[in-house]
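Asks: Quick heads-up: structures coming right below.
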Structure P
């Protein structure tokens, strides 16, 4: 790559970039149909990098192709913008960084937003902001490279030819620094990026932060009982009891995807989502229009798990389907039954993943309670550029301690894993 031919620019919407150009960088080697169906195309020579710490169980059978991630797709991000959930009015001002080569085509994109708050990010920097403001600084605006409201690991440097990542990443990193300065922002943050991206940005001078989530791994199970058989006896019995108690009241569980999801289903699920959001966050981030739009644009990539009691839906869990991973995102209910949350969000997701040969289930942020249910701790990464030297030094010292604490916590968690000891 000849650096003299590279042009960096900023676009204020996905529409200005276009679906084909965006998706060619976001999910190279994959094609998305109008109904949201995903198929492989003749892959370019790509370096395989998983979205999480796991490697695909049959990676050798996927010739140099990265996994498909629905959240960095044009349809998902454009729907967030198009529905008004992530736009200037909600404090997410699009500043997508675009890199073009000598042939005029787009070679890389970084999905970026200029923000005046830290809501909807799930990598918490409120303490940094408070300390800087009390010291007389202005923490906002800041630049955020992420998928709004979505704590899911995925590529944040959307490089079309990932074999160029080592050469392209420093260019994009410098572009982010320059954009941060141009916008008079205090900092730039890339959250829930891959471990490979974090390593490259570490070399480029960014501060690296770690945390953990809990993911389930499919070790070649043919059915749920195979998974249970890998657990210690006490844990196995506990899960069987939870599943039995959850379904004891005669519930019917439905798996809905594609055209099977109707507006009536979205109406019911939205009421569940609003109840959960109001109790957990105070103000839910997504509006009703988002769900209709995402169902129309990405229906084949959605799994809606609904619990029905008689003729009425009482609970639901929304998942997105990747090539290797089932991503659990939102859940809610209007009737509280024992272990219903675990059944819909964890056990039904495992059932679906096994039935469809999927590698992992990611059930959202936080949640050490997932450990006893077969979801193991996985490290997540973020990268941060801070312009003020004093704040940068203070944050760097804090992150050194925090990374050590995360490592120690993961080691301790390993002792409580529910699987049988070999």
Structure Q
């Protein structure tokens, strides 16, 4: 049995006081809390490198954590060791006469299977064994339609489902021992990613990116772990919109998980624009790259997603950074691909930024956490430095297109460490 330190569990009585120390005094990032119903506890994870701290807050007076705090006061509760197979580990320990609290594993935080070893067999320490699950349990509102105001503009975060991409590719040179704490992989090494198009409503109604769409086959869905049980069509309706209400569709770039929803396959098999009244705005350099692919980028560009737009006469190509509609402008970052762009939404004194694949998730806040998919990683690095300085100066809301749990957040920085505060 191979075991590594996963986290240290700390029972707290006064959560606000605990946060004042760990988050505010130490400057550590505290993740979105997770309810663990089976243990009647609320878990707040604090990444600290290869391991984490876990603040445990009782949600019921008769829970184990509540009883622990009542008897011993707040403090160190347990250590957690991560194992590949928790059932095999229990069998091995049982064979050696180790006393167990749990004879069989049970559901724990982050979608994991857990089991506890009795302190009498671990020299007075409560030890938890943890087998990482296929992905963290997402907050109940992770797929919900969310509305925001930026001055006179209304922003609506939509949802087109989940995909799974290789974790190593999503974090490039960052070691797995670091990134798997932020994004636990499944048994095929893939991590969970959302697809979150954004509507901007002002003088006109704009849709920024459109997710994956529904044209792909079963093999594609298996490779990428596609789950579109909640999708763009459903969330548009929930937002009170129809495809006919969209005036402009704006592309951050033309990779399949961003523009697949630009088109649909009609009953007669033809591929048609999804939004019948819209003009589709694409950066000219990105169009050229998407229609003249090479071995390195070909898998990301699927022509059915965008070539029919030109044939339908609804394609508009833009050459430079410019205003697309009042309050919305584009800025090229490069990096992920040569002509990748982010979108600034500005009204009054307020600013929001759709970060697309420059900062795809909240796990990508550190400058060197750059995707292996990026064709020009040093350009990504330079763009991230400029981007984070700009959003700090403007106190901008950042929209994360691929984060599985967080649609939008403010970025805070203290003593060189970045963290996010959810905007909703």
Structure R
């Protein structure tokens, strides 16, 4: 398998030079990272239309179905119909973008192991894009202040596990994200008709493994809390050292990564380099502007600080986004499986989440999960792994919708199903809730 991955990288890295270069006059538009080969102003296509992005260069069309790199994470694909809450500006030959969110909330987790906490989930992503040769280069920097706004042990969340606090397994809490969540460059260039080559390199970034990270998904835009299946599906979205390369062939993409698969340690302000000894491969498809899907497989070398051995992870996901008058509907279904080699067993996580924006200001959302966990009782390894369900339902309403920003008030409730053996620790019927304010940029017209 290592030989296969090495061969794949050799082929992908050499692909841009395997064919004679073609001249491409003019400046590549802001969507060039998606697929520069389709940007031909002199040949109109029934499948293309000009992009409508305030403050950006609109001179180049983009394929109607092509996912945007500005609405996603790593090199993942989210449907082109995804609506972007983003600020944009052109400066000289650069396209500058910024987006992010701040949730200020009170989080009350139920049952004997629950607790309440005032906290803030937050992140900011900056992007700078420029023409480079016949291709385009995009720089991304993502930051989070969660280590200050929800300091250790982090965000209370029943049944959540993953990473450590004071050298002990973190249980019933979601860890805060790192100050440097992404520091990356993303380059694409055409290599033929309906084909382009991509290269992604990151000191902190996301390999080609899993769906679009939850905080970037349109279906999770109003949900402050992390999925309980996060560490079975998309937890590699902060990896300290990533190299990804691949080919986009019409509506399909095949890519592979080598990366540092070790989870971040408790020093949330540092970048923790280690050997790039983990690998992954991902196949993605965008059949229309409303749909994307992916399957990915990877091997993570020693990802857990407190557990020996390596893991194999596979994921599959489908995302759907439907804009309509004065709103939109976004839904994601994800399956993730981790195989722990040290004791040869599998953990599965199933997720279905959806968010509907209607009558401009209103949002209804839900997240349904079935998750396997084997870390709920780290001091009692004799206890088996447990499967449980978590069912979140909520709503929000924008109180302010200005030209630059939005402010919403929202709330949600979470119910659980679980084995009776967990009742002494978690109670028979725990219920958790959140009340939050959400601040983010105004809705831009970042649509293909």
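Asks: A value of 18.0 was computed for mean count of other Cβ atoms within 10 Å over residues 93-100; which of P, Q, R is the source structure?
Replies: R
Asks: Ranked by relative contact order in percent (Cα under 8 Å, 6 or more apart), which of P, Q, R sits at the highest value?
Replies: Largest one: structure P.
Asks: Here's another thing I want to ask about it. For helix-only ellipticity at 222 nm (-39500 (n - 2.57) for each DSSP H run of 4 or more, over all residues; to 500), the calculated result is -1500, so let me know which of P, Q, R that is.
Replies: Attributed to the structure labelled R.
Since every read-out is calculated from the coordinates, none of them should be taken as a lab result. All figures in this text were calculated on a predicted structure; none of them were measured in a lab. Cβ atoms are built from the backbone, for glycine too; each structure is taken alone.
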